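Chemist: Structures for review follow.
Only the coordinates and a few stated rules stand behind these numbers; no lab work does. All figures in this text were calculated on a predicted structure; none of them were measured in a lab. Cβ atoms are built from the backbone, for glycine too; each structure is taken alone.
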Structure 1
Amino acid sequence: MARFKTLHDWTITPREAVEMQKSLRGSVRVTPLERPVRTIAGADISFNRYSPIIYAGIVVLDLETLEVVEEAGAVTETHFPYVPGLLSFREIPPVLEAWKKLKTEPDAVMLDGHGLAHPRRFGIASHVGLLTGRPTLGCGKSVLVGAYQEPAPDRGSWTPLIDRGEVVGAALRTKNRVSPIFVSVGTMITLDEAIALTLACDGGYRQPEPTRKAHHLVNALRRGERDIP
């Protein structure tokens, strides 16, 4: 069973959640990877609009082959409201329910969301990293905070994502002439490493394979097309 820490109670108000993010932000570390990444997990959630039921999924891949090593899923009910900037308080509890089912502890975790590219520099990727003790990165499909210049059209081109004068991530072209995705550090990784790891997860699509496969898993769970792994 994959382990995780208990850092705080999840039954809190949005105001308390903001203060929690500010408090935990000081524990985030932008440091080089301590060991090579051989397995990488992608995590995502899905839900029906206006429903409190959340479907979470984690897919662990072999980084060299991008083949699936393991999948885990969970379905839970949330009582935390949908508040931009505080989505981790809705989404992480079901992700942790899936996480503890894993037999493989992945070397890194990729989230469909943000890390430091967040108003309080503490998005879901940073939050999950502190809880699991794993290096994490966010790969968001849209910008939450910051501005960027359009990168060159070739795959691998990137430009800094800047918020209030600080580089908080990168606009990265993962495929020739497609819209960039937005990569940011969660914790225990550098931005250059997060970019390289994202490019290493190339399955030929805009979205990197770990979060793409997790996205397909959670949508299949929500539609009842898959049993919960």
Structure 2
Amino acid sequence: MIRTFFTVGLGSLLIVYAVILSFTESFAWYRIVWVVLGLGLIWLNSHKLSTGILVLYLLVYGSVTAACLFAEVKNYKCIQAGKQRTADVIVVLGCKTPSRAFNWRAEAAAGYLKAHPETIAVVTGGQGSDEATSEGEAFHQRLVQLGISEDRIKTETESTSTRENFINADHLYAVKNKTVGIVTNSYHIYRSILIAGQCGYTDVFGIPAKTLLFYEPDNILREVMALAKAMIMK
């Protein structure tokens, strides 16, 4: 009974989670991992497994869990380390617009700029095929709406990735040797700091924007995969 509750119950929950994400978020291929993990647990309930296969199951699920916990702990530590720090410039990382993440990053950036009137902002991001304008320009407009003076906002409009956000921001505004606050959602803090360092930034810290708890497991799973890529590319 306990085995059935754990395997079928948790397996079904993972599959339902993937389905809900598919209806509430844009398509992402990595979410097939939730389905595969769920089906694997359900299959486990109806089969007698050898010790070797059981060990393999434990390694797979244990590795995914450990990697997600690692990313969460790293994000938390980076967020704590950045508290009370003052940046010469903040770099607002691009994201799809319109979206919740876009609004939360803009609000976090505006809040920081109002609390630190000497800090300027570099807003970043190019224009996707499904976006009405570049992400950098959208951030620029939104910060002005939130009460930030235009002379404190520098705009980058060509980048298509986090790495390009940092590279282009420095090429345009020479920021990598300044104290830089990185504005992004909380689950993305550690990876963005890692990539900034790879791009030559010498003194960075994170400024976390809001995220919803429901989406945190999915966000962290994506971060784990992206972290692996970032570490390989360093």
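Chemist: From 1, 2, which structure was log10 I(q)/I(0) by the Debye sum over Cα atoms at q = 0.11, 0.19 Å⁻¹, for residues 53-140 alone = -0.49, -0.92 calculated on?
Modeler: Values: 1: -0.30, -0.87; 2: -0.49, -0.92.
It traces back to 2.
Chemist: If P(r) over Cα pairs in 10 Å bins from 0, in percent computes to 9, 36, 39, 16, 1, which of 1, 2 did it come from? Could the numbers behind the result be given before it?
Modeler: Values: 1: 9, 36, 39, 16, 1; 2: 7, 29, 31, 17, 10, 4, 0.
For P(r) over Cα pairs in 10 Å bins from 0, in percent, the value 9, 36, 39, 16, 1 is produced by structure 1.
Chemist: Okay, moving on. Using distance in nm of label points 7 Å out along Cα→Cβ at positions 29 and 189 as the calculated read-out, with 1.6 as its value, let me know the right label among 1, 2. Don't jump to the answer; show the numbers that get you there.
Modeler: On the way: 1: 1.6; 2: 3.1.
It must be structure 1, since only it matches.
Chemist: Consider the structures 1, 2: one of them gives 1.3 for distance in nm of label points 7 Å out along Cα→Cβ at positions 21 and 45 as calculated from the coordinates. Say which. Show your work: numbers first, answer last.
Modeler: On the way: 1: 1.3; 2: 2.1.
Label of the source structure: 1.
Chemist: When FRET efficiency 1/(1 + (r/R0)^6) of positions 109 and 149 (r between Cβ atoms, R0 = 30 Å, to 0.05) is calculated, the result is 0.55; to which of the structures 1, 2 does this value belong? If you can, show how the numbers build up before the last one.
Modeler: Values: 1: 0.55; 2: 1.00.
Answer for the origin of the read-out: 1.
Chemist: Same structure, new question: Given a value of 20 for relative contact order in percent (Cα under 8 Å, 6 or more apart), calculated from one of 1, 2, which structure does it belong to? Walk me through the numbers before you get to the answer.
Modeler: Details: 1: 23; 2: 20.
This value belongs to structure 2.
Chemist: Another question, then. If distance in nm of label points 7 Å out along Cα→Cβ at positions 197 and 213 computes to 1.6, which of 1, 2 did it come from?
Modeler: 1
Chemist: A value of -7500 was computed for helix-only ellipticity at 222 nm (-39500 (n - 2.57) for each DSSP H run of 4 or more, over all residues; to 500); which of 1, 2 is the source structure? Spell out each step's value before the answer.
Modeler: Numbers: 1: -7500; 2: -18000.
Considering all the candidates, the number was obtained from 1.
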